[in-house]
Structure P
């Protein structure tokens, strides 16, 4: 009995590491969402004032677009952990309680699978190994692989586009971690923990 308890301890510890990592990411995402919303509001107000004054700042429009993109992906990741992602319940609500639980586990598993697939896609797309082999020379990588990600720049901000596109791998990793935490809770391997910093009613939970 004691040996079984000792053997289960590392597994239980690993489960809690996933949950703690998910909760930590959620706290960071909460701050990032608030910061992005304040930034987006400020950019729009400045844009309105400068255009009305006939002194428009040409790079604000692009900044607002990229702010919305980052805000969308960060929000989507947080919604995954908060279980606010959309779900079609016309079929599952007619199932028994046991089958509803199985369906929820399958749905959560598909979220994890999608996140892992997106991570693999981002690795192939951004090709960090190929970039390292090219000596971090973006032009050399583009000449060898026709991957121009690291040579392109944004139109008005003149930022490297790969910096803006970092939201995709970040979203993939965070969504996968949140999905794993949700899956562990659905499998009842860890107790379900209420999110901190978010006030959710019973009607908010969709999935």
Structure Q
């Protein structure tokens, strides 16, 4: 795809997305546990995780990337169990800021699909991912893949649904996100949201947002 064609495509895409209804920017979860949020009992029920690994996860969180989580547990689990494990447990990955290694950890994703994930960057919104990846897989597979990914939301324009799609954010925190608009810088977000949660949770939440 030429640079000029990509620019034109993204321009039309941006206009389309601005006109379209707001949609959640974190893929709908179909049952994946988030290791940053799961209880010890939920983690213990995941196939392949023994008590030692569960304790490692609880002590190490929050994990600010899937790669960080993978590196924390890879010495404790067999490589042959990755697909089973990551079919149950996952830290959502930012489509625009993710390593090839992380993408390839998604069960069922190989080099061909890795290429398609990369081909359509930058992703402006999650509906773009649905449309482009939907060219290669059916609706069921698309829904499965979407739960592994997200696109950062704009703190100053995100809808209620977009904010609530962030893992671990409920109505109370959604209100606080909106309370301090407009945000001039991420430092302001950290300062204001830091009134309600500790620094580690601020860092975890900051992965999902930006100021455009």
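Taken together, the values in this text are just the output of simple stated rules run on the coordinates, not laboratory data. It should be emphasised that the depicted structure is a prediction, and the values quoted were computed from it without experimental measurement. Cβ atoms are built from the backbone, for glycine too; each structure is taken alone.
Given a value of 32 for relative contact order in percent (Cα under 8 Å, 6 or more apart), calculated from one of P, Q, which structure does it belong to? Provide the component values of the computation, followed by the final result.
Details: P: 32; Q: 26.
Label of the source structure: P.
So distance in nm of label points 7 Å out along Cα→Cβ at positions 49 and 73, computed for just one structure, reads 0.5; which one of P, Q is that?
Details: P: 3.0; Q: 0.5.
Here the read-out was taken from Q.
helix-only ellipticity at 222 nm (-39500 (n - 2.57) for each DSSP H run of 4 or more, over all residues; to 500) was computed and gave -13500; which structure, P, Q, did it come from?
Values: P: -24000; Q: -13500.
Of the options listed, only Q reproduces it.
Given a value of 14.2 for mean count of other Cβ atoms within 10 Å over residues 121-128, point me to the structure among P, Q it was derived from.
Numbers: P: 14.2; Q: 18.0.
Value 14.2 for mean count of other Cβ atoms within 10 Å over residues 121-128 corresponds to P out of P, Q.
Tell me which of P, Q gives 1.05 when you compute Cα Rg over 2.2 N^0.38 Å. List each step's numbers first, then the result.
Values: P: 1.29; Q: 1.05.
Corresponding structure: Q.
FRET efficiency 1/(1 + (r/R0)^6) of positions 65 and 97 (r between Cβ atoms, R0 = 35 Å, to 0.05) was computed and gave 0.20; which structure, P, Q, did it come from?
Working: P: 0.20; Q: 1.00.
This value belongs to structure P.
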